[in-house]
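Down below are the structures I want you to see.
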Structure 1
Amino acid sequence: MAETQQALRPDEPIIPQDPGQALLLWRRFRKNKAAILGALVVLVMILAALFARQVAPYDPLKPDYQSALQGPSSTHWFGTDELGRDLFSRVIYGARVSLTAGVISVGLALAIGLPIGLLSGYYRGFWDEMVIMRITDAFQAIPFLILALAIAAALGPGLSKAMIAIGIGLTPGVIRMVRGQVLAHRESEYVQAVRALGASDARIMFRHILPNIAGPVIVQASLACASAIIAESSLSYLGLGVQPPTPAWGSALRAGQGYLTIAPWLSYAPGAAVFISVLSINLMGDGLRDMLDPRMKNS
């Protein structure tokens with residue numbers, strides 16, 4: 001009986017089961033100074049987006065034609081745009097758009113890809129090899145940004161449609177990653193043990209396999225969020241995402257394109273916001289990957 005109970009437990013649980021294990025994971029994460037820095041920057045971005053009304057010194061939509069195209073100063077930290085709107089306020093409000101697009105797009109990709117990947121990897125067979133994976137391969141043969149652009153063009157402009165396009169574009173990668181993880185776990189000793197005890201397929205997949213592939217899923221989601229922010233900014237830049245006058249980093253880059261020689265700060269601020277946010281999320285994702293790596297269990 002003791003041997004059976006031991007077999008039911010995976011060798012390296014991903015989800016912390018006690019405070020001691022959570023503390024161990026935190027110790028692994030904090031060893032990566034770059035990941036800590038990235039997490040702090042992401043936290044600041046989230047707080048700024050949530051409390052944009054309190055943080056932004058000006059109304060991002062209110063024009064002030066007498067202040068048009070002013071350079072960075074103590075009054076307007078990032079300068080003003082062609083309509084005299086404060087660029088710092090617009091960048092802060094643009095963080096709301098980018099973070100919302102990142103989270104919802106990744107959530108949509110997980111909602112579609114996670115169950116498909118679980119079922120495909122667990123049952124395998126004709127539907128897995130000849131249908132699901134071949135369709136996934138076909139989508140992955142198209143570069144992600146091109147695929148998102150094509151879907152967004154078919155759906156039309158707008159933030160909600162852009163998020164759907166990005167989510168669909170991210171889904172094939174989620175399916176393949178989840179399927180690969182399920183294939184690695186489906187013949188494990190703990191899965192064979194619960195199967196021998198009469199557990200249903202649904203219980204094995206969602207109660208036993210899914211918690212033990214949560215680590216790679218979390219890492220994939222964090223890195224996909226960075227890709228989603230780049231995709232949303234690209235679609236907004238091309239006019240398929242957020243529509244003016246709503247503040248967005250991509251549309252701000254597009255507006256600043258015509259003023260590069262006389263007002264380059266119009267492009268510097270939103271471009272730096274995209275760069276810093278994506279870099280920070282990637283650094284945090286690398287830290288999460290190291291933290292959840294079973295090979296570092298003795299670290």
Structure 2
Amino acid sequence: MSAPPSGPRDTLDLLRSETQVREGPLVTELEGVTVNPGEQRITADEFLLVGRSGFSCHYRKGHGVELGGVRPEHAGELALYLVGSVHAAVACINGLMPIHASAVAAQGKVVAFTAPSGGGKSTVVTGLGDLGLPLYCDDTLLLDLGAADCIHTMPGHKRVKLWPEALALTGREQLELVSPEYPKYYVTPTAGDVDEPLPLGALVFLAEGPEPAWRRLSAGEGIAALADDHYTREMFDRVNPHSRAERFALHARIAAQVPMFEFVRPKTVERFRETCAFLAERIAAISAA
């Protein structure tokens with residue numbers, strides 16, 4: 001795996017530099033392979049995404065991101081790709097590991113929440129924002145594995161996206177539609193956001209149940225829970241080929257350094273505030289440890 005720069009601040013500076021965008025030619029081929037609309041391809045130092053509308057986002061390590069064939073009507077689709085697939089690809093190529101998670105900041109640490117798509121990650125961080133916990137990222141969290149004794153994170157994009165049913169659950173006012181093909185709505189984080197590297201204080205796996213419940217996972221449970229079939233993990237594996245044993249060692253390291261928990265809660269409007277308050281109390285306890 002390619003190593004990121006020596007410190008978290010250097011890593012963040014590099015990431016910001018590498019995700020700078022500029023106008024360029026329309027590109028539809030990478031290493032002799034045609035990339036069709038709606039598809040993407042990644043190599044050790046290059047990434048190409050062709051949007052469903054036909055424009056291209058082309059990244060080369062050390063050269064930033066070039067946008068080709070973009071028209072004003074592509075703005076919504078393009079914005080989604082830039083904070084999603086393109087951001088994750090640049091991170092992978094520069095030695096960072098993306099995980100499918102949304103997160104808040106608490107007492108100088110990051111507490112991240114992960115679940116399959118539709119599992120409530122964005123909903124949870126929105127509710128915690130109403131209780132004073134600032135947003136750290138929505139949907140993709142970047143891990144900096146460069147330090148031996150600590151796993152740092154890089155802040156992500158600062159606009160939360162919610163499905164209509166999550167808007168009803170949280171009672172939040174919808175802003176603009178993300179895109180017609182991805183009918184989520186942006187909302188504003190009520191507690192603001194944090195935009196600096198922070199250590200990963202805890203990783204919380206979300207589940208649904210009749211009553212709020214919280215338990216710490218064993219090391220073995222944590223290693224198993226880190227298995228992820230999200231597209232960002234596939235990107236990471238393509239850029240950083242590794243054996244089954246190497247993947248296990250990576251998961252074991254994360255499980256050893258980061259406390260992992262399961263949070264079960266009912267997903268009902270009537271109990272949403274109660275479950276967020278329950279969660280906020282647990283976050284306060286683990287962040288103070």
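Computed from the coordinates by the stated procedures, all read-outs in this text should not be read as laboratory data. Please read these numbers as outputs of a predicted model, since none were measured by experiment. Cβ atoms are built from the backbone, for glycine too; each structure is taken alone.
Of the structures labelled 1, 2, which one yields 28 when relative contact order in percent (Cα under 8 Å, 6 or more apart) is computed from its coordinates?
Numbers: 1: 28; 2: 19.
The value was obtained from structure 1.
Out of 1, 2, which one gives 0.45 for FRET efficiency 1/(1 + (r/R0)^6) of positions 194 and 242 (r between Cβ atoms, R0 = 30 Å, to 0.05) as computed from the coordinates?
Working: 1: 0.05; 2: 0.45.
Corresponding structure: 2.
Could you figure out which one of 1, 2 the value -21000 for helix-only ellipticity at 222 nm (-39500 (n - 2.57) for each DSSP H run of 4 or more, over all residues; to 500) was computed from?
It was calculated from structure 1.
On distance in nm of label points 7 Å out along Cα→Cβ at positions 66 and 178, which of the structures labelled 1, 2 is highest?
When distance in nm of label points 7 Å out along Cα→Cβ at positions 66 and 178 is calculated for 1, 2, structure 1 comes out on top.
Of the structures labelled 1, 2, one was used to calculate mean projected area of the Cα convex hull in nm², giving 14.6. Name it.
Corresponding structure: 2.
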